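Presented below are the structures under discussion, each in the form of structure tokens.
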Structure I
Amino acid sequence: MPTPLPGRAQTSLARVLEDLGDLLLEPIASGRSTNRPLGGVVIHDPLDESEFPARAVVLGVGVHDPDDVVRLLHDLGRKGAAALVVRSPFVPTTEVRRAAGAAGVALLGLTRGASWAQIAAMLRTLLVEGDIGDVSPQTLGGMPSGDLFALANAVAALLDAPVTIEDRSSRVLAFSGRQDEADQSRVETILGRQVPERFTRDLARDGVFERLHRDHTPVYVDVDLMHDESITVPRVALAVRAGDEILGSIWAAVRGPLSEERTQALIDAGKLVALHMLRLRAGADVERRLRADLVSTALEGGTGAPEAIARLGLQGQPAVVLALGLSGDSDGDPSAENDLRRITDRQRVADALAMHLSAVQARSAVALVGDVAFGIVPMPGNEADIQERSVRVASTFLERTGDRVAAAIGIGPPALDGTGLSRSRDGAKRALRVLLTNAGARRVATAEDVHIEALMLDLADLVASRGDVATGPVARLLDYDARHQSQLVHTLRCWLDAFGDVAAASAAAYVHPNTFRYRLRRLAEVGGINLDDPGERFAAMLQLRLHPGTAGEGR
């Protein structure tokens, strides 16, 4: 964990409970002071003996037995942790309460329905809130610059109603306390950090978004418009603007239309929220570019790599490089609209990968470099275990993103220290290229899994760069097919692919086996190839794979 910068307000456990306590976390047993700054978020692993930052919040995934909780509390107390989170419902015994007090570690419960990944992401969001751009302690409107959670709480106090601040895509950027005063739909929205599609569909159909983007005053949304039983509290919304640009919106769960005073208060608050959102966006852009430069430098392996690795906090740790790419990035649609869509898709998926990896390993570093999102993931353990866990992490991410964007992830060989990151990057890129070239059902592969396919692509590149053309029997068959509109090359391909099984090969060629046998004899005569010679078969197969001019023959 980086050393806190002077003058920077640090997030305390009290602040976490204030922001997340109504909805996600409940105090079970108190520890020491809740006002000291937190040092990070750690997922408990009973097999991991590595050190973690002091004053950490530890997520006790799978820890539920009271005796296990007691032992873990004492262990975390020795390591200087601030809090342990376990899954609710959890009834603390007398021994649990004593252990929490003696260890000085607060025991918190994670509510039903919330995932560990969600609470990890939200805690890390709070811990780095405002940690961008200029390091000086700036404020906007009396609030720490970019602190949207504090701003949401301030707006909630003005309106006397729970509030969310959302971006243009209805993703939740921050939310206030008192969310338990809203309804089940608000709980669902915050847990997913996104307004569910069925709600946004109703809002769009009833013209709410159109009014929101058109009007400069709050829009009142009655529950009757939403057609959903989980919405029992009306909403009032205001678009957040910077000039003519819509940055996002503020949504408050209210019991009825706002008074004139509160309407004006919300309008004034919208201007302040816009300043904070612009500050966050500018800082995020700077941070993203800086991180991309550091990740790129670390992966290059040059003279600047050690410093970049140190600044990323990855010095002296075994790690693996993931390379994520989108299918169709080279499908040839040159339109500006498609270009913009692909850029947006790549950045969105890269951001999602960064959030996913941060929940797995806090020191992970992700950046979009060109068309590929590279992730450097610290992976302590032996080499075989690292590969297995890397595949699991990548597969889980792609399963969660679903099929909305066709993505694939290549995994490089483990790098035992920073000097091996360049080799791991090369392996990840080669594995990714195989996945995107083949465009099959497989979406995750290690460099070792696709070593031969990667070699074939490298050899095809060499053939193309030298301008090599097919020679020998394959050249003669290509020439004969071109002059006689026959399919001898296709026949040879089917036979080789079927390992000489005429029944299977003729079925692939959609001809009768006797017809196929005739073509086989004919191609041996025309091409001058001895099909009984394994060397000649291999040479023909290799040429058919390497030369683009043969790839579509007879297909």
Structure II
Amino acid sequence: MATGLLRYIFGPKLRRIHRGADGSGFYYQPRSLEKHSDSILGWAYILWSVSYYTSPLLLLYCYRKGYIVMSRIIPATQYASAFLLILTGVACLRGMGRWTNPEYVQFITILEETKRNNTPENKRKLANYSFDFAHWPEDFTWNEVSSQKDRQLTKVSKAGVPLLKPEHKYGGTNGFFGLLTRFPCQIIGYLMANSFGRRMLYPGSVCLLQKAIMPMLLQGQARLMEENQGKRAKLIACDGNQIDTVFVDRRPTETERGKKLVICCEGNAGFYEVGCVTTPLEAGYSVLGWNHPGFAGSTGVPFPQNEANAMDVVVQYAIQRLNFQVEDIIVYAWSIGGFTATWATMTYPEISALVLDASFDDLVPLALKVMPESCRGLVTRTVRDYLNLNIAEQLCKYQGPVLLIRRTKDEIITTTVPEDIMSNRGNDLLLMLLQFRYPKLMAEEGIRVVRELLSASNPLQETALYSRYEVDDDWCTSVLQSYKSEQGDVFPWTVGEDMTSEGRRQLAIFLAHKHLKNFDATHCTPLPSYEFTLPWSL
């Protein structure tokens, strides 16, 4: 009896029971004993979270008031022990409440049977339930590949997948004395990155925020599971983090779009339940969404290395388990998701296309925007050492088709005001891409005319610029096709080195127009499905 009760005490929280596409799914209704005891435990968790995040201020307050002395610490410890004992009793009452609920009894029986015998039939039954993802059985691990050759694509190990290392150009002296002078800054930078820095950069990883939006996440998850027959899976990355994913298969529709898989990379407060997954899904593509480490069901913290590790296992899952060819995979990212998206296309160059929506070139300018000017050097060093989201650098390693979607009213990735479209860091992302791929065209004159195009915030202004420079799309296309057939398609290209200034200007404007698409909206406005198009390609 005691053993039977323990599985209900320590069992996962059940949230929803899915019943298919007919809309008959419903939220789990706990009985009175479970409901009230779970509410008490929930408030205790909130109290602990608030205490954890405010602990530095609480400790400072207690120190100034003289509370940190043995005569006060011992009684406080006794009160804490009594409080923990009460919470243990409440947890036992919750277990008894679950034990008397037939729906929870059926769920826990299926869960334990699946853990003992992880067959497709048992997984299908378990997929009918939404519960704490930590208890979900593993579906795929990072080293579960069909051959060693496949694993060599990323040269991954338990230490993590390879990242582009930042070049340290901080100045100062080298050697032992230089190390001594830099050491305090490194300590401060580490503390900044691991305390408020990471949480400012990825607010979606804050537990209290996740708890506040949990009803919205459950609603989005129900839509994916019940209306779109989504398949949830737990992937184990090389660092041990558990990555929460959802896959919607449109291949049975036998449409061309359904045969393509769009891997979606969310923003810094985005979750696949309510994020950019909806856009390619409504456009008719097969879709694979995943949550950042530390977001919803995913474990860990969203530092760049963990992010890349997670992206690697997601791509491997798509290839090895979902049986998509790399050439049939499209990567779509919104905002900060551009980091993992460009890492994937840099590492898996056979990926067919990349779409970056409201993304930026580098984190440093945006970090300097919100931090005091006096901290400029320290902020730069901290970002480069611990939060180096070098999206543009990774993008230039990819040879395939790219489309950048720029929000004309973006208030997040502009460095001045939203109305100043020329301060949008998406402009710098485009310029770096074009300068790498077409260096002869993107000399001083080419950069100038592309900046003129970037200053156009609506189609009417773009058309006027096209007319002023007499850009001929057919001529530009034929020139590029001729170069490709003669010189090959490996970037950078030398096209334009023997052209007139007029020809180079036309090509520069043409290429910028083909690689960038404006969307008249703010940063967080969902992208409509009709705006989701594949990149231009010769």
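With mean count of other Cβ atoms within 10 Å over residues 378-385 as the yardstick, tell me which of I, II scores highest.
Details: I: 14.2; II: 20.1.
With respect to mean count of other Cβ atoms within 10 Å over residues 378-385, the highest-scoring structure among I, II is II.
Computing distance in nm of label points 7 Å out along Cα→Cβ at positions 42 and 122 across structures I, II gives 3.1 for structure II.
For mean projected area of the Cα convex hull in nm², find whichever of I, II sits highest and give me its label. All intermediate terms of the calculation are to be shown ahead of the outcome.
Details: I: 32.9; II: 31.7.
Top value of mean projected area of the Cα convex hull in nm² goes to structure I.
Compute FRET efficiency 1/(1 + (r/R0)^6) of positions 18 and 306 (r between Cβ atoms, R0 = 25 Å, to 0.05) for each of I, II and report the one that scores greatest.
Working: I: 0.05; II: 0.25.
Top value of FRET efficiency 1/(1 + (r/R0)^6) of positions 18 and 306 (r between Cβ atoms, R0 = 25 Å, to 0.05), among I, II, belongs to structure II.
Look at relative contact order in percent (Cα under 8 Å, 6 or more apart) for each of I, II: the largest one is in II.
For structures I, II, calculate distance in nm of label points 7 Å out along Cα→Cβ at positions 274 and 298 and state which one comes out highest.
I
Read-outs throughout are calculated quantities, based only on the coordinates presented, and are distinct from any laboratory measurement. Computed from a predicted structure; not experimentally measured. Cβ atoms are built from the backbone, for glycine too; each structure is taken alone.
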